[in-house]
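What follows are several structures.
None of the figures in this text is laboratory data; all of them are computed from the coordinates on show. The structure displayed is predicted, hence computed values, not measured ones. Cβ atoms are built from the backbone, for glycine too; each structure is taken alone.
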Structure P
Amino acid sequence: MTILSLFSVRYAGSESLVDDLCQKTRSRIFRDTDIIERCSLRHHIKPAILKKALYSGTSVFNNFTHEKEYATACLRATLADLLETEGQIFTGHTALLLPFSLSHVLRIHITAGRRWRIMQAKAMGTTEKEAEEDIRRHDTITALWTRHLWKKPSMDKDHFHMILTMDKAENPLEEILETMTQPRHQITKEGRWIMEDFRLRTRVELELNLAGHDVEVDVFQGRVRLTIEKKFPHPSKLANELHSIVSASPGVQEVEICIGPVSTDARNYHRYDAAVACKVLLVDDEKEFVQTLSERLRMREYPSHAVFSGKEALDLLETDAPDVMVLDLMMPGINGFEVLRRTRQKYPDIEIIILSGHGSETDRQRCMDMGAFACLQKPADINELKATINKAHARILKRRETP
C-alpha cells in the first residue's frame, strides 16, 4: 500500500478526509506533533527549537548558528528512521521533508479557494476577520518553510504528485484511493534502494551538521556527493575534513566533493557551533557606528545583528532570541531605558549591556538597578566589549546548566 504525504492549507476541510483515509487504508498517521516529540527524544533537541524551525522565519543570527539547518536535519533523520514501505500517512510541514524521489510516497497538496476556506472557518465558529488573519498567517508560515526547503516560497506541481482542490473535487477520498493503486506509486526494488539512499543522506547531513558544516548532500546507491557553494580559502583542507567525516558513516561507499557555482555575494565558508555561539543584538540610532561595531564583532566570530531604534529591537524580540543585547540609551522614540525595562520584564534571560556616550553616573546606576549586566562608555574599546559580552554569556550558560 502506498504511503501518503499530505500537506493541507489552513481551513481546507481536510481533517475528515485524513481520518477517512486512515480508516480505509488502515494506516498509521504521523502529524508534526508526533515527529517533533520523537525527534526531541532521539536527538536531544528542545521541541521549541524544532517548532521554531517549522513555523517561524529564519533567525537574523542563522548565518552563524545554522540552528534552522540543524533542526531540519534532525527532523528529516527522524522521518527517515520511521519510513516504511506501506501503512503510513504523514501530514503537516514535516511531510514536506520526504523527497520527491521516493516513488512509493504519494505527495498530495490539499488546497481550496479563499472563500471556501473562510466558509469552513466560519462553520467552526471563527469570524470572517479572524479567519482572514489566520489564513494569512498560516500561508506566510508555509511560504517561509517552503523557501527554506526549496529556495522558493511556492507550492507548485514540481513538488507534488497530486493537487487536490477541495471546493472543486467531487469525491476527494476516491480520487486519492484510486491514485494510490497506480503502479508508479508502488514500492519496487529500485524504490527500496532510494529509501536506503534517503536514510544514508539524512545520516550524513546530521553528521556534517554536528561537525559544524553546511553543504549540499546527494546520495545514489551509497555514493555521496557533497557540493560547496561558498567561498573558502583552503579548499584541500576543507575537502579532507569533509571526506573524513562522511567516509566514516556506515553505508558510504564513495565520497565526491564538488565546488558548486559560487555567486559574487556568497558568504565565506566557516564552521559553526549553535551550542556555544553568543548571539548579540546591537541597538543604536547611530547607523554608521553600530554597523561598524557589528562588522568588528563578526570578524571576531560573534554572531551579531544591528537595529537602529528601540521599536525595531522590541519587534525583533517577538520572533528572535539574542543572548546579549548591547543597548544605547539616548534614542528617539522608544529610548534605551524603556527598551531595558520591557526586555527585562518580558525576556529576563537576555543579558543587557548599556553602551552610551551620554549617560551620567545617575543614568548608570538607574540602568544597573533596572537589571542591566554592565554599563560601558562610548567610544567602545572592542576588547573591553568582547570581555563584557563573554562574561554575560558565561552567566547565561551557567544559568542554563542549573537544574
Structure Q
Amino acid sequence: MRDMRSLLRVLAILLFCLPSAFAQDWGSPVWQDEFNQAAGSPLDPQKWVFDLGDLKVNHEVEIYCPGFPSQKDQLTARRAEALKEIEVCDPKDGNVSFDGEHLILRAVKHSGVWTSGRIKTQGKQTFQYGRIEARMKLPFGAGIWPAFWGLGENITKVGWPASGEIDIMEDVPEIGGLGPTRIRSTVHGPGYSGEYGVRNDIEFPKGERVDNGFHTYGVIWSPNMMQFYLDDPKNVFFVMTPRELVPGKEWVYNAPFFLIANLAIGSEKSWSGATNESTPNPADMLIDYVRVYKAAKVEGPKIERAAAGSGLDLPIKLSAKAGSGRMYLECLSVAPGVSCATEPHVVDFSSGSSASAILRVTAQKTPVKEADIVLKIYTVSGEETSQTFHLKLQ
C-alpha cells in the first residue's frame, strides 16, 4: 500500500509538471537586451539609438538626453536645434544609465527644465510578428508618462499616423483616465489616431501598482491580429484585428516596426497633465529586459463544411491541436456583387481542439447565381490555411 501511495504521489507530480494546453511554444528569445551592464556602461550600440532634444510632440516639456558614454551614430536628432538643446544634459543625472541589473530612464528637473531618456531600435532592428515584451517598474506622479511602444519602419516615408503605432503600454495619472493601478494599450493608424485610437485598459490585481513592483507588458503579434497582455501571455486583455476598425479604415500592421521606450513629462495640454510639487524628482523607469520571441510553427485548422445553413449563411467546422492559441478568420469573395464576413472573426484553440464559424454571404442588387467564397485562417506563427467554397446563390 505504501508503494502504491508513493507511485500515486509521483504520478501526481508528473501530471502537475506537464505543460498546460494553454502553453504556446515560444522557445528562447530571438532578440533581447537583458540590461545587466555595470553602472557607467554605454547602451548597446548594436541594438539602440537615442532620440534627442525637444521632440515637439504631445505638448511634452522634457529634453531627451543621450546616455554617457555613447557612440556618434546613436545620436539621432530630428531637428538641428536638438544638438544645442542637449547642452543642458548632465552625465551625472543618468537620464539613460545602468545599475548593474536594469536600464534606467530617469526624468530629472534642474532650474525649471526637465530632462529624460528615450531609446529606440530604429535603424538597428525592426520586428514583424512574434511575442514582444518588457519587464518594467514604472514611476508614477503628476505629469509622468512612461511608455513602451512601436512605430512603422516606413514612418520616414509616409509619416504618422500612416506608419501605424502600437502602444504596448502607456501610463498616465488619474487626470488622463488611468492611474497607478491601470495601464492602456492602443493602436493608432490612418483615420484612427490620437483620441480616436483603438484601445483597451487593464486594472491591476488588488494591491499591485505600476510603481511598487515589476510587471511584464507585452503583445502577441501575428498577421491581422495583436493580443495585448499583462504579466503572462495567457492574460490577454485586448485582442485587436482589422474587424475592430471602422469599416474602410486601413490595417497597417502587417509590416516591420521598430521599438521605443521612453519617459515623457507632460504639460497642462498633455494627456498626462502637468507636473506639480508632488511629482517625484528624479523619476526612474526601470527596465529589467526587452525580449522578442518567435512562435514555433502552428498548423492551421482542418476546415469542413457543416450542415446546410439558413439563407446565405454557410456553417463551418474547424479542428486544430489544443494549445494552438487564437486564430484570425478572413472571408473573401471572388465574385462581383458578392461580399462575405465571418462570425466570429477570431477562434480560440488555447484549450480546446474544435471551433465553429459562419460565413455570412451578402449578394448585392445585381443578380448573382453562384460565387466562390474563400476562407483564410492565420495562426499565431503566421501560417495561413485557406479553403474555397462554391456557392449557388439562387
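In this comparison of P, Q, the computed figure 1.4 for distance in nm of label points 7 Å out along Cα→Cβ at positions 341 and 373 is attributed to Q.
Each of P, Q could give helix-only ellipticity at 222 nm (-39500 (n - 2.57) for each DSSP H run of 4 or more, over all residues; to 500), but the derived value -1500 comes from Q. When Rg/Rh (Cα atoms, Kirkwood Rh), for residues 253-324 alone is computed across structures P, Q, the figure 1.12 traces back to P.
A value of 3.0 for distance in nm of label points 7 Å out along Cα→Cβ at positions 85 and 277, calculated from one of P, Q, originates in structure Q.
Identify which of structures P, Q gives the largest calculated value of distance in nm of label points 7 Å out along Cα→Cβ at positions 101 and 117. Max of distance in nm of label points 7 Å out along Cα→Cβ at positions 101 and 117: P.
Can you spot which of P, Q the value 23.8 was calculated from, given it is mean count of other Cβ atoms within 10 Å over residues 165-172?
It traces back to Q.
If relative contact order in percent (Cα under 8 Å, 6 or more apart) computes to 18, which of P, Q did it come from? The read-out comes from structure Q.
Ranked by Kirkwood radius over Cα pairs in Å, which of P, Q sits at the highest value? Once Kirkwood radius over Cα pairs in Å is tallied for P, Q, the winner is P.
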